[in-house]
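Next up: some structures, all given as structure tokens.
Here, each number is a calculation from the coordinates, and none is a lab measurement. Since we're looking at a predicted model, the values are computed, not measured. Cβ atoms are built from the backbone, for glycine too; each structure is taken alone.
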Structure 1
Amino acid sequence: MHWSSFQTMNDKLKQYLGTEFKEPLAIVDLGSQRIGNQPLSYRGLVPEAWKYIGVDLAIGNNVDIIMPSEFSIPFETSSINILISGQCLEHCRNPFLLVAEATRVLKPRGWMFITAPAVWPEHKVPIDCFRFYPDGMRAVMEQSGLEVVETFVGGSTHVGGENPTAYDCWGIGRKKDWPRT
């Protein structure tokens, strides 16, 4: 994860969750593994009284729970208040299925904060499949049954090479409080 992703996630969590939740909660971070020498983790953004749960496909740094398969998050239906995911969707063969599964585990009116590259060099960890723009992020979220609160492209960071600036696409949504049909 890069600095602008960390900072924007911090800003958005404060903007949307700042006063809503008074009791300690758990935040699930989907795709939480720190690869190589990455210095940042969203774990540092979670209030001390809350619980951070890092979830990923494999054992690794910053992973608390291993997913049983690519599109299966090991939590009960409607059991999680907040799910965050940063720089994970581009590595997924089917982001529609993964976001639908993430929506399944959210409680009604639960929050989802997702970011994935809009403009970024290829980085196979182990695969690199997609880039996202607001319309695509909105489509993934709406197809999953989320009410889209906000989508945008932002957060530049220097990544070197031919294109020294990269941008992330953000999606913030809430699970509807009625069943999907």
Structure 2
Amino acid sequence: MAGWVIGVAGILALGALALFFWIGQPWGTINDLLLIVTIAALPVLMLAFWELGGLTPTPLALMAQVLGWLAAATWCVTHLLFVLGVVDIDYQTTAATGAYAVESVALIYIGLWIAGAALLAGPWLTAIRWLGVIVGLGIGAYGLGTIISGTSGVLTYLGAVEYLLLFPVWGFVMAAFLARLGLARA
């Protein structure tokens, strides 16, 4: 279910972002709320990777799992505080600072988690593992790009493609794959 939530909310967030650039508010806020939904659903998908196993020894996998949940929670709480007007995120700066930097670091870890989990997943994950690696590296690149150059750097633009376009696709692909895998095991 989490994959479907990531996919649907991600596609809706992309549409809301387009409407924000075309019309303005409230579409920016709607985009922000939908992005929170995508990242909030991610720990459930992370749990599926844990349950199905991989090549990482259990203590390291557990540490990565907990840190992944913390990164997702940190990003969601920070972004919700931004939506509520409690913290400010200046997307026009040349480099992420404050709450924006906190979100960026969380995205770097989330991206590395997705890439690493996909790469190190056991034989249960088929060739779609490479989509996860690409998506994860892209999300991480987006976070790193915002720390280095804000929203205007090449790394940010390249990472945004994976974050805004391929992350929802990966959610849909993982949802369909896990559903088939669950039916096969039933």
Structure 3
Amino acid sequence: MGKPWTIDQLGQLYFCTDTVVGWHAVFTSPVYFGAIIESLKYCRMKKGLRLHGYVIMPNHMHTIVSAANGSLSGIIRDYKRFTSQRILTLLETDGKHQMLRYFRTVAEREGKGNTHKVWQSGSHPESIITHEFFLQKLNYIHENPVRKGYVDQPEHWVYSSARNYYMNDHSVMHVDIVE
């Protein structure tokens, strides 16, 4: 067994949560959601990420992931680094200077030499070792937008794998379905 909050086993499924620092609502329009989707697609195609479930909310996202090859922690690290840069570019383009200042202040406080910090550190991975636990986490992911009152049915939230599981709709992004 690995240390808590580590991702250490090839092929093992993990439930992860990635949160924007300060819980700021960054994902408020299709272009911001698209930045996440495109990066996940790239990681699936080029880095060996296996995506089994996901939901992207305005200020955080949940995923159920594994790695077909390579280091899952490395894939997640690279994904967060790339999406941070993409998000910062979009915020600059949209003139969201207050949010950019906040992300700069957080990075300066952390003192690691970064100019901005978009994502909270870590992904808080939980190892999924039983099918029942997988179903519990998948249901939690899919119900998240319903609990927040954004939609009435999980499959109505565009940025969720509920569409993949309930409607066999892979139009937003393909996921690696777990039966």
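Here is how the numbers come out for the structure above:
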quantity	calculated
Per FRET efficiency 1/(1 + (r/R0)^6) of positions 26 and 66 (r between Cβ atoms, R0 = 25 Å, to 0.05), the highest-valued of structures 1, 2, 3	1
Origin of the value -26500, where helix-only ellipticity at 222 nm (-39500 (n - 2.57) for each DSSP H run of 4 or more, over all residues; to 500) was derived from one of 1, 2, 3	2
Comparison of 1, 2, 3 by mean count of other Cβ atoms within 10 Å over residues 34-41 - largest value held by	2
Computed 29 for relative contact order in percent (Cα under 8 Å, 6 or more apart) - originating structure among 1, 2, 3	3
